[in-house]
Structure P
Amino acid sequence: MSRMKSLLFCAVQFTWGLPQNLVGGIAWLLLRKKYRQERFHYSFVTYMTADGFQGSTLGMFIFMSSERSESWVHDVRIHEYGHTIQSLVLGPLDLLVTGIPSAVWFSLPVLKRYRRRKQVPYTWFYTESWANRWGQQWASDRILNVCLEED
């Protein structure tokens, strides 16, 4: 990762994608001493421990569970990195185009029942399949299994 690309990535995220990065940056600052963190390409990953929490992205800040298998962490990190690229491209529209729809798709009980009943994978939804594609492309790594499936 070159320093110039990293600075450009941050500059675009904190101008064009300011709303989600401001919230993500504040959360990152608040959680940085409590949880393990690392850089993943141009993003900041915070590994959290919370019941039922899998992963979430706010701009260039990824928050994900640390209490899963190594392959799950691998796949979800790539998937969530795809969401950081969505933020980079969509800027202030990211929350409307991907953030809110993704949160609704994940958490609404009627949609959870629908996915179980019809055996529709979580990654079928446009925000999630798009994040998988872009995460793999921009991280130059493959998702090994189906990620972000419900327990």
Structure Q
Amino acid sequence: MATEKDFTADEWKGIAAAPLMAGLVVTMADVSGPIGVAKEAIAVSKAIGESASASSGELIRTLAEAFKKGARPEMPSVPKDREQARTAFVTACKNAVATVAAKAPGEVQEFRTWLMTIAQRAAEAAKEGGFLGFGGTLVSDEEKTALSRLGSELGVTA
């Protein structure tokens, strides 16, 4: 079972930031205003926190427990262009998965699935479109595309 000591400081920084970046891939796909963004951020936070007890892997439990205790990963600099930012988040998630695959191959599939679960929860947190909460769609086409892209890059079916 992998723990922080199995990774370099830079590797751990990327791994710790990956869950938030997975959520941001979706949030950046179809920005639904401040309330929608807040709902998606809360969904990401809950998904990470709930996995502390639900995960069988030491790596995810360690990350989730640290998050529950208030630790927030250092996020990389983000390009101002929305598409470039999404690409950077997807690439960072892919790199984190590659690092886990290299150093903790027994935990990589659960890590991949965890990142996708977090992204999916963000996508389902706020309706897109509509007016004052009426109408709209739970997961927009842009969010579906973002989920598909992230899943493809991580090797997980979205």
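Taken together, the values in this text are just the output of simple stated rules run on the coordinates, not laboratory data. Remember, it's a predicted structure, so these values are computed and weren't measured experimentally. Cβ atoms are built from the backbone, for glycine too; each structure is taken alone.
Points worth noting:
- Comparison across structures P, Q (criterion: FRET efficiency 1/(1 + (r/R0)^6) of positions 37 and 117 (r between Cβ atoms, R0 = 41 Å, to 0.05)) gives the highest value for Q.
- Test item: distance in nm of label points 7 Å out along Cα→Cβ at positions 69 and 93 calculated as 2.7, pick one of P, Q: Q
- Which entry (P, Q) yields the derived value 26, 16, 14 for semi-axes √(5λ) of the Cα gyration tensor in Å: Q
- Top of P, Q by percent of Cα pairs over 18 Å apart, for residues 21-108 alone, largest first: Q
- Answer label among P, Q for the case where helix-only ellipticity at 222 nm (-39500 (n - 2.57) for each DSSP H run of 4 or more, over all residues; to 500), calculated from the coordinates, equals -16500: P
- Of the structures P, Q, the one that 23 was derived from, the read-out being relative contact order in percent (Cα under 8 Å, 6 or more apart): P
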